[in-house]
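The structures considered in this document are given below.
Rule-based calculations on the coordinates, nothing more; no lab input. In this text the structure is predicted, and so the values were computed from the model without any measurement. Cβ atoms are built from the backbone, for glycine too; each structure is taken alone.
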Structure P
Amino acid sequence: MRKTILFIIALAFSSSVFGQTTGEQYADDVKSISAIIDAYYDVISGSSEKPWQFERDSYIHSQNAVITKLDENGNVESHSLEAEYIPLLLSTKEDFYEKELKREVSHFGNIAQVWSAFEVRTDLNTASDIRGLNSIQLHFEKGRWWIDSWTSEMESDKNSLVTDFLTNE
């Protein structure tokens, strides 16, 4: 089973059928901090008919990117980008959209830190009260931006982090 999943992931990362290299296909996604964060949300969002964008997602992340998630009790789980795909591949795709609510960027030299509040929607045009906050770390190398890691925590009855972030000036 594990070999099958790894084969599917490898197949998802293979180059386009149309002969365009991955770099050419997604070059606009990594030309600025704003572009890469927009792509970050775009790759996860879409209707159930739209296929997952694993190749594009992989392209915007550095090779050893780390994903960290905190649950409502503050417990931490960290894993690789590839491990993030396994549950997606094993389940039926449903309509899912992450809509960014607010972004704050700190950028010095070739490194950047992005704070980004978002809400989770199952219908693109219907607001939701399911919200979270991402802390995204990036670096600039070889003429493009890379996501090195991101940490995500969802708002809950115990934690009003998104409300606090949205009202923070």
Structure Q
Amino acid sequence: MWLWFSSILGAKIGCPDTPVIGFAGDGAFGISMNEMSSCAREEWPAITMVIFRNYQWGAEKRNTTLWFDNNFVGTELDPELSYAKVADACGLKGVTVRTMEETTVAIKKSCEDQKKGITTFIEVILNQELGEPFRRDAMKKPVKVAGINKKDMRPQKSLNG
């Protein structure tokens, strides 16, 4: 989930003449977005990052709706935040797209821009429809595996003496 950034940069360093494109959902991207300012450094190679923006932690939301009768909490992301604008603020190129055609054009342009040393972050605006889980075998309701018994707890000594 959070490894995308270093993997993309490593791939670009290993193959500097090959366009490198990374893909992440907005939740996963949010974990590592602080690296955007690092990516703007002159010595870092140019890359392309595509961020699928559905304004939610989709996998977590899908799990909780399946496990807890369509209830969910804490899975919605801020719809006012624009990752494309964050990229611009970091001195990078930020692009927002809404259609397949716009996405295709933006990716092709970003690959050309990599040759000029321009890093591009493409924010793809999606709807909030939840897809099917990619691992049905993992979609089982959590089960209690061990209880906590007060008799098993020991008093802790104070650190202050």
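When FRET efficiency 1/(1 + (r/R0)^6) of positions 28 and 76 (r between Cβ atoms, R0 = 35 Å, to 0.05) is calculated for each of structures P, Q, structure Q comes out greatest. Using the calculated result 16.3, 50 for Rg and Dmax of the Cα atoms in Å, pick out the matching structure from P, Q. The read-out was computed on structure P.
Name the one structure among P, Q that relative contact order in percent (Cα under 8 Å, 6 or more apart) of 24 was derived from. Going through each structure in turn, the value belongs to Q. Tell me which of P, Q gives 3.5 when you compute distance in nm of label points 7 Å out along Cα→Cβ at positions 124 and 148. Traced to structure P.
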